[in-house]
Structure P
Amino acid sequence: MTDLPYRKFVVVGGGTAGWIAAATLIQAMKGKVGEVELIESDEIGTVGVGEATIPPIQFLNGLLGIDEIDFIRKTQATFKLGIQFRDWAKLGAEYFHPFGVYGQPIDGVGFHHYWLRLREQGEGGSLDSYALSTVAAKAGKFALPPKDLPPGVPGLGYAYHFDAGLYAKYLRAYAEQRGVKRTEGKIAKVEQDAQSGFVTGLTLTDGRRVEGDFFVDCSGFRGLLIEQALEAGYEDWSHWLPCDRALAVPCENAYPLTPYTRSTARKAGWQWRIPLQHRTGNGYVYCSSHISDDAAAQTLLANLDGKALADPRPLRFTAGRRKKSWSKNVVALGLAGGFMEPLESTSIHLIQTGAMRLLSLLPIGGYDPAAEVEFNRLTEIEYEQIRDFIVLHYKATERDDAELWRYCRDMAVPDSLAHKIELFQSRAKIARFDEQLFAEPSWLAVFLGQGITPRDYDRLADVAAYDEVAGALLRIGRMNAEIVARLPTHDAFIAAACRADAVAD
């Protein structure tokens, strides 16, 4: 069986993960290499809270040939310039993690080293003024940037907030138009080859059988194929990321619609706020050993912008990842592959990169053990790098008002993160490798925003004359302010360019 070409790809589960998988597979194969069938049941709900994204989603949309304005209108989307963090470093503290860069390198030396040089003399102002996305976010401004910017003009980094249910519906229409077959039904049995253990087919509750050559498990936390059938194993990270539950609830909008996600630290976790065109998404991610479910619901409902539009929906999870995301002829994407809490909006991104990785190693000619090893190697690296970035938010805190924060402040962290913290504290250097997702500006925003202050900076930044450096920074700050002053408000841009249709009751 494993020596034959793979012609039939079966996606198990719908939602965001399933339909991204189906859409990318059908787009890549274009009906010439293999067929794609997706099995889902309307009776089985999806998590559907992954409503905030990061800029690489634009690559996925471009690959699929999706029209940006049409996508925004049909998913009730708004724009996202970054994340505002409240009460993370300490109560009353606030900082912004922007998309995009801070200034520009000078003579090959990172911009922030020059800013640190000026700050040593009490000059340079706020680092925020050198990030265009931060300046625009604080002013509530937005416009789609021109495709061809003049040299030296910073681009406005952005992503989206959207309704995850509408996004899955949008991708479903896309995929079905291109030939994906959708089968409605619940899976009753996973059939496996007696000798190899490879999955050969799926039996539905009504007796129908769906055969396939390769399977993509998007069945959510239960991991119907990757765990229940193939027993891939799970690596538990709850000692670093102790939150294990969440409540999600939509509410009426408050205006203006802010072009950023807000994350507010609470005593037992943190609360998200994601404004969409038709409602605001909210949730409380918390540690059940530090707060009861009822108290968590009360905290969430007491901190909404407007009237709740539903009862809080509960989720339970364990932070971590599958020990093998690809096993035999099954690849797990989305929650079936692992769970990373949505603090930095990486949930949909991990689905996207998993799907892209699958395409790059797609075993059309039959089972390829080298491809399986490489997929798992790259997935492990990606998950661990994102894990370290999220753990940094918990570790770098001065809060001592609650047991959770005292635990996180004092906990030992992965060696890879400990190295990053030590290097930054020493000389403001940011350790990056293997093309990891979060670039230098992201680490810089969180390090400084959460109170990790470097003892020194790169002394190559002292080579340029002080007055030249001060003048360069002044020009960058003024340019950002001038660009933002000319932008429309976020609300005005949406109203003029991409207002969504009213949602039917």
Structure Q
Amino acid sequence: MFDPMCKREVVIIGAGVAGIAAFVSAVRSRSVSRIDIVDPRGIGNGVAFATTEPELLCNTSVETMSLLDDDPYDFLRYLRAQAIDVSPDAFVPRFHVSRYLADRYADHRMLARDAGVRHRHCMATARTIEKQPTGRYRVLLDDGTSLEASDVLICTGSGAPFLPDALRPHIGAPTFFECLYPERRVMEYLAMPSRVLIVGSRLSAVDAALLACGAGHSVVMASPSGRLPAVRTATPRECPVAIDEAAFARLDLSSPLLYWRLLRQVARSAEAVGGRPLRDQIDRSTNAAERLAREAGLARHGATDWQNVLVRYMDLAEQLLRRGTPETRTRALANCATAVGRYLFAMPLGTAEKLLAYMNDGRLQVMPAVPERLRRDELWRVHWSSGAFDSFDAVICATGFHRQRFHATYNSLALTADTPLVAPRVSPDLRVWLPQAGEPERIWTAGVASYLAAPMVNAVYQSVRQANQITAAWRSS
């Protein structure tokens, strides 16, 4: 049962993976007297997983999706309890994760009630965290109410969609979509059949192409690189070979040779898995369709050994980045992101095969191009940076999302920053430092919102691990 001497009252801002993982962990440990969750979208309804279409798969496999850090197969058991018989390596539709979050939240809400832990879910948006003279905090909500807390955890995920300069003037125009999600709204709005421009070529652009091509539309996917994500068949958590972690920890984040030194280490580890050199596990074709076909073939034949070391290297990279300054982290990510990102955020083989089928049918084209100007009459007229022109019925922007914006003062933290931005410092233990403060606040960040300290955290298991580290700190202090 809950310790009656504990007076810790927590506000968790965000009810996605990190927020619900923290809620579950705090309830299990009985270390808080009250937990309030603030999220206007409900439980598990963030952009990442609140999808409805079965074609949209997780890009990491089942064994990395558990809400319980000490039980990597909890999500697998949940799926099998729903009569979904999959392996730990499977990539499942993303809506299963949303339903899993809601299910585990409901279970632990009842456990909280039985243990005497007070709880409520506020369907509102948290605007500002104000520090009180008592050392506690007041969380101001957009409905005019506020919540008092001894500790605040920010798990707000990504910010607004990112739009290139050429697209920004068209926000709100008919058949112009700033973002694919919620995807059903976009697909229902498209007239049949449409010619669709998807700006971007990463995972959200892949989602858009899958749905638009699957609905009978023709698609041009365009980005500066014209590169699609790589292809994999699993994201195992356990690394099958030994990695020289001491050598990795000695990497210099500020070195211009960082990428090459990192690549050498990864290449040695990937070759150690099956004796296959890394050059035989990847393809360097510049044509998107050719590269996708060859990478799908490698994955189909079990020749993507790099995927078996990827999770461990992600963990090591996250630890190394946490120790660096914000400036060195930014330089290091810029040094490596272009070449490494398509493997970190690779697509499942099943998704790749569907894209290939659409390419072979002539419904999907991927090109390295940037829209320089757009105008609309009866169609969208696109002027490419190459000087060429093209026409489309609809435009979907799939160029990612801004980071959550924070504005810090000596006694407050705004979560929806419209004022000139003064970002707080976030220490390696994920605690926020306000300007001029002599010690960190009892304000924490987790998941994507922790980017100021942990810029590589994106996967479910990483967010869950952070949530558990934070609730452990609540128990010990």
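Once mean projected area of the Cα convex hull in nm², for residues 387-458 alone is computed for every structure in P, Q, the highest value turns out to be that of Q.
Out of P, Q, choose the structure whose coordinates give Rg and Dmax of the Cα atoms in Å, for residues 131-234 alone equal to 20.0, 62 when calculated. Derived from the structure labelled Q.
Looking at distance in nm of label points 7 Å out along Cα→Cβ at positions 243 and 347 over structures P, Q, structure Q comes out largest. Each of the structures P, Q was assessed by distance in nm of label points 7 Å out along Cα→Cβ at positions 27 and 451; the largest value belongs to P.
Every read-out reported here was derived from the displayed coordinates using simple, explicitly stated rules and does not represent laboratory data. The structure presented is a predicted model; accordingly, all values stated were derived computationally and were not measured. Cβ atoms are built from the backbone, for glycine too; each structure is taken alone.
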